[in-house]
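Take a look at the structures below.
Just so it is clear, none of the values below were taken in a lab; they were calculated from the coordinates. As the structure is a prediction and not an experimental result, all values here were calculated from the model. Cβ atoms are built from the backbone, for glycine too; each structure is taken alone.
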Structure I
Amino acid sequence: MRPVILASASPRRHELLALGGIDFRVSPVSVPEIAQPGEAPAEFARRLSQVKARAAPAAPGAVVIGADTIVVLAGEIIGKPAGPDHAALLLRQLRGRPHLVFTAITVLDTASGAELSDLVEARVPMRAYSDAEIAAYVATGDPLDKAGAYAIQYPGFQPVDLARFEDCFANVMGLPVCRVLRLLAQVGVTPRPGANGSRPPAGCAAFDAAACPIVAQLTQQAG
């Protein structure tokens, strides 16, 4: 088996990649996350995923996965909050409005030098949560390390209007498992035998009880 490296410190990404049935080790990287002048949000995410994959230390022959997730509201990138007050401000800005989440993935094959990238977009409708709910959520500390100051999977707050959400739940968490597996397959990395990676939407259901709304689309693309 070729070594697979996930260039991310995110525990959410660790969980999601494990759901795909891939054996990997974690090698977090630190890179400047500053958009270049005139750089579109989607291209910013794609570039960062590439930079992260290239920056991770890797043994010869390893396959490296880099990923970046950004939240975009009205064309502006919403990053991680600077503190509790900023987190509350971001949540008020997002309240009752739809925004976009882009996750870019890059798979780097160090053996051949091949670099494959993909970008997944989700439209995320937020519910009209109250100021009291914001305060209680911020007090947990959960939003302080997350782009947009929220986690779609957080059970106590549940900021997203899931009844109107029609895209990839795992993408908003930070790693669209199906797309990652598709890129890995192109460089010869497949889930271990018997792993639920053969049916990644079933694995993602550990976080979202609803059936994946884009299974048919993913199946068609894989074929």
Structure II
Amino acid sequence: MSGTLALVGGGEWTEASTFDAELLAGVGDVLVIPAAMAYERPELAIERARAHLGGLGVRVEVLDVYRRAEAMEPEAAAAVAAASAVYVSSGSPMHLRSVLKDTPLLDGLVAAWERGAVVGVAGEAIAVVCSHMVDSRGGAFTVGLDLVDTAAFVPRYNRWSPDKWHRTVELAPSDLPVVGIDESTALLHTGPGEWEVVGAGSVDVFVGGRRAGLEALPRVLNSALER
């Protein structure tokens, strides 16, 4: 039985992230992966995670993996696979992709989710997990980690200009849902076909260039994730 997947649009581990209390209810420890923050002072994100999640009674462990070579280490993969909750921080999408692609660590993350762990993915990282990864610099598509091939997720949707969003929607395959998630907002996947929006903002879904509802989101994320 797979666990809950929380796709957070950005602004993670702040007072506005009220959904974390319910998301991590009953969880004693959460493993934070700040790899995407390698060149953006990851210690600040770690401090924020410890303050916010610690206030919820959750102890934060940090996986100090910032380079691809570290993601290849079996000890790192084993730590993630055994975690009851994992939270991947926002940061540089290109760097995160280069660190995680085709690594034991990425396999460990999938294994944890398949085993029932709570997996939170925040900010730019939500775009990286997709096969169709949206490049936030211009709104076009590039290749992501291929964990989700049935939707494309866009972080910080509240900051996107109408022109850039229109470009993304126009470039998307006609049957691919493009999902914009605001900061301080999470789209929760709790089971096949089960989606819920929580937090301060909103989530917008477009398919074939037209606005759609949550019912347009895929029932199955990817054959590699849900089988």
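Once mean count of other Cβ atoms within 10 Å over residues 75-82 is calculated for all of I, II, which comes out largest? All intermediate terms of the calculation are to be shown ahead of the outcome.
Working: I: 15.2; II: 17.8.
The structure with the largest value is II.
Where does the value 29, 20, 15 come from, among I, II, when semi-axes √(5λ) of the Cα gyration tensor in Å is the thing being computed? Intermediate values should be presented prior to the final figure.
Values: I: 29, 20, 15; II: 25, 19, 18.
Label of the originating structure: I.
With helix-only ellipticity at 222 nm (-39500 (n - 2.57) for each DSSP H run of 4 or more, over all residues; to 500) derived from the coordinates and found to be -7500, which of I, II does the value describe?
Only one of I, II returns -7500 for helix-only ellipticity at 222 nm (-39500 (n - 2.57) for each DSSP H run of 4 or more, over all residues; to 500), namely II.
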